[in-house]
Structure 1
Amino acid sequence: MGNRRELNLLVLNLAMDVSHTSLGFTTHWTNALARRSEHVSVITMTAGELALEPNVTVHSLGKERGFSEPRRLIEFYRLVYRVLSERPIDACFAHMAPLFAALFAPVAKARRIPILLWYAGAGSRRMRIAHSLADRAVTSTPASFNVPSDKLFVIGQGIDAKVFRPPEERPPHYETTAITIGRVNRKKGIDEMLVALARVREEHGLDLRLEIVGEPLTDDDRRYAQALRHRAESLGIAEAVTFAGRVPFPEVPSRYQRGSLFLNLSETHSMDKAILESMASGCIPISRNESFRQLAEAHGLQSLVPSADAEGLSRSIVRALGLSAAERDRLVRRLRGIVEQEHSLDSLADKLMGHLGELAG
């Protein structure tokens, strides 16, 4: 395959902004690839605060400057040819950007540049087109890619365990605080978390608290967020619920360190990165996510997957809170070990470079 450090890569993604709440991790991924490459050129939808290795160049399509979709399309091809004129590109990595992969495919074919597509989520028409045009596809877990494929490889997620780690000192109420992180919308089941919280407090006498980290993005999300506040008041648990709002990505690791439990009721098939981040951070995750369900079954941790109602969620919470200190410490070390062994950033970067090197070879 040759020396991986000789590769010049083109990365296509949606955002390069170290402070971006949900996509800040792309900076860590890009830097990990850069440390294994000669140079990385990035074409991204939007750019913000950059903190990159010296051999990374970022080109934005200008969404942060208000560029229209037609103008961004023109910018895409202008930047593609600019990148190709600067240095020979050995391989392209398209991360959750099937449209960019499809747009680049004719140029890639003409220049004999292989495309490695990363995708995790529902098989949209756009993704299916990109998959048909890409040379190879990768995803995080078996459940994360629901389109039949003979060129798919499952390679895990990329969690930086040096960034996401258990707290050195536990804050007040740590043992009885649950955290949930992500966009505030109806699909996240936060209303069910509130009902379960009320059950745990009333029926089991446990002083459980819930911190909701994230923000609503649409009008419907904002209506839902307001309804959640009213719901908390009607359940008599308003003082036990904190709506923390949006936090920049560099502050996210410290948010996981505020509580011993992490709740995630998103029933999507692809692995929610937040679950793995919480595991690396010393939290006990309780989730119905399908990829997490498979992980839990593989490691004998089915008790962390609640049944599909608030009562089932409250039972799982009470079980977790009922662990002795020694049992909890063993479980936390085991959960973090799973992330380090199966979903570490270094392991992911090595696997990505292996695929890119083979395609470029």
Structure 2
Amino acid sequence: MQGRERIQALLAHTEPDRIGVWDAYWEDTILNWEQQGLPRGVSPTTYFNMDFENLYLDASLRLPERLLEDHPEYTLREDKHGFVAKQWKNRSGALGYLKHTVQTEQDWADLRRRLDIDFGGTARIGPASYFTPFTPFPTWEQLQVQFAAMRQRGKYVLLHVYGPIEATWRKHGFEETLSDLALNPNWMRDMFEAHIDLIIGTLQTAQTYGIIPDGLFVVDDRGIGTGPMFSPRTHRTLVMPCDQRLADYLRSAGITFFMHSDGDIRRFLPDMIGAGLQVLQPMEAKAGMDVRLLKQEYGRDLSFMGNIDATQMSGDLETLEAEIRDKITAARVDGGYIYHSDHSVPPSVDWARYQWIIERVIHYGTYA
């Protein structure tokens, strides 16, 4: 069974040959593994024949990208999304954000035209991650050829994009965005809606070229370790209308709605499911998310990807095997579960250990 067929069966809450498999890795994890036996230039997803291929939707302002400083250990750059950031070389860790471009409503008024679908003259979808700076996007005709090749390989194609909160704070600032959810909600609503307009418009344009991904993977952190980042009321009044409008379009286009959010977002889940969310990822274990309990509570209303605790992956083998066995055995029942770590796999996990992890995942994730 090929990846696309397998994932579609799981998301229909049936039991195919096995659960789906996909994962994410820190950059220095891959560098370590290449010293430990992973063939150089071969991604772990290719090595293990995982079930997904990825495309990325560039929902940035397409501002000029500039390298401001190239230090032996890090770079300092202006990004097309609208921030200045420090990025470590070959090391795990988040960007260090130093400045954001959209400080005022006038800044937003001056720059929002850059969210036009055709701004910049290339497709807003490409195979290179939007996390990677200084990467040109293809033309729509080039993307059409690339997408046809993906379809031939039989994988489930996920298109990744920031959600409204993530996209907004990258150009406006994290603390500023959270503050303005309360202090200036109309402005935040406008920025959120402009972002959803761009996503839907890009998908509509892609469809005219025969480019229809299987799923849209929306990256939109809404929680921290102790709970939601903002109130359920704010979520319901400002964020959920965006989710609902996007979900309505995706349903009409036959595209599955995935969402990534770190942290404990359990208080948001009923509204997110009601708006049309279909797959939740990664269910951060240290924030109290547990796929076994979520599966019991939401049953066939939601599918799940992840929740295997990355902090346990380099620890005691017996404890790690119990983590994999207990969660997968519970979550795989009646389909609706895809393996993924609950965060990117850290460099403390060596290559031999990770090979063992995937072997255990397949073992416990295979249907009789």
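Every number in this text was worked out from the coordinates using simple rules, so none of it is lab data. Predicted, not measured: the structure shown is a model, and the values here were computed from it. Cβ atoms are built from the backbone, for glycine too; each structure is taken alone.
Just a few scattered comments:
- Label whose coordinates, when relative contact order in percent (Cα under 8 Å, 6 or more apart) is calculated, return 18 (choices 1, 2): 1
- Calculated for structures 1, 2, distance in nm of label points 7 Å out along Cα→Cβ at positions 17 and 105 is largest in 2.
- When distance in nm of label points 7 Å out along Cα→Cβ at positions 161 and 233 is calculated for each of the structures 1, 2, the largest result comes from 1.
- FRET efficiency 1/(1 + (r/R0)^6) of positions 137 and 289 (r between Cβ atoms, R0 = 41 Å, to 0.05) - highest-scoring structure of 1, 2: 1
- Answer label among 1, 2 for the case where mean count of other Cβ atoms within 10 Å over residues 49-56, calculated from the coordinates, equals 14.8: 1
- When semi-axes √(5λ) of the Cα gyration tensor in Å is computed for each of 1, 2, the one that comes out at 39, 22, 18 is 1.
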